[in-house]
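**Student:** Please find the structures below.
Derivation of every value follows stated rules applied to the coordinates shown; laboratory data play no part. Everything numeric in this text was worked out from a predicted model, so none of it was measured.
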Structure P
Amino acid sequence: MQGWRVLKSEQGVALILITAVFSSLFILIGVSLNRGSSEYFLTTRSYLNDVAFNLAEAGVEKALYELSKSESNYQGETETLLGNGTFSVSLKPLDSAGQVEILSTGTVEGARFLKVEKKIRVVVQIEDTDSTRKVTIRARYLVS
């Protein structure tokens with residue numbers, strides 16, 4: 001009978017050890033999953049920031065192209081689709097000497113209602129000569 005009591009107490013210890021080991025494993029798995037989802041969110045946000053910035057740059061390039069045409073009457077555009085997002089461009093004359101401010105906004109939407117927007121402000125000088133138009137960038141700023 002004594003052997004039976006020793007065996008019963010050993011089974012109790014084994015049960016406690018198994019419970020502790022599985023609890024530790026579940027905690028580690030939970031922490032790993034939480035950390036992995038956080039890393040995924042940060043990576044996605046970084047990617048979307050890059051995409052939004054590239055869309056804003058595309059808007060600036062489109063405005064520069066349109067403004068470089070002789071006798072251009074380009075006034076900007078709103079929510080032009082490009083790739084996975086859109087860009088909007090607005091123009092604002094700064095003085096009578098031909099300085100114009102270009103404000104380009106790139107917008108992209110990701111999963112879980114994540115929307116990223118980047119703005120670039122560029123000041124250009126437009127000079128018309130006999131048959132050509134020269135557009136010179138004076139300043140470039142990242143607004144957001």
Structure Q
Amino acid sequence: MSDRVPAGLMQIGDVASRTGLSLRTVRYYEEAGLVEPCERSAGGFRLYSEAECDKFEFVKRLKPLGFSLEDMRALMDLLDALKGAAPDNPARQGLEPFAATVEEHCRLLRAQLRDAQRLADQLRTECSCEEKAGRASVG
């Protein structure tokens with residue numbers, strides 16, 4: 001007897017492949033309470049919908065920004081609570097600290113990118129100088 005996966009649902013391996021996360025990481029995020037499977041198969045296998053897959057992608061985007069598991073959970077809970085809420089809902093102010101953190105991280109990344117570009121430019125200039133010096137000594 002096979003353990004069929006209902007249409008529109010994915011097993012953990014499919015989610016891992018789709019998101020680029022390891023099976024271990026998917027399980028870890030579940031244990032941490034960030035993303036729960038929407039249901040289980042008759043054989044007890046985790047099953048995920050598009051919505052859970054999107055949550056894994058969201059967590060994947062938060063991770064390199066330095067958010068703790070608790071912060072990730074709080075942000076995801078807040079966003080879930082605000083789905084369908086009025087634009088003037090005062091709870092939206094709870095998003096401000098998260099937005100400020102992400103904006104600060106963007107600022108730091110832009111500075112790192114500028115530094116990296118300057119270094120790349122410097123190295124390209126050095127390469128050109130070496131090339132020119134090599135051609136001059138050959139001739």
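**Student:** Where does the value -21000 come from, among P, Q, when helix-only ellipticity at 222 nm (-39500 (n - 2.57) for each DSSP H run of 4 or more, over all residues; to 500) is the thing being computed?
**Tutor:** Derived from the structure labelled Q.
**Student:** Now for a different question. Hey, Rg/Rh (Cα atoms, Kirkwood Rh) derived from one of P, Q reads 1.24; which structure?
**Tutor:** Q
**Student:** Name the one structure among P, Q that Cα extents along the principal axes in Å, for residues 34-105 alone of 57, 23, 15 was derived from.
**Tutor:** P
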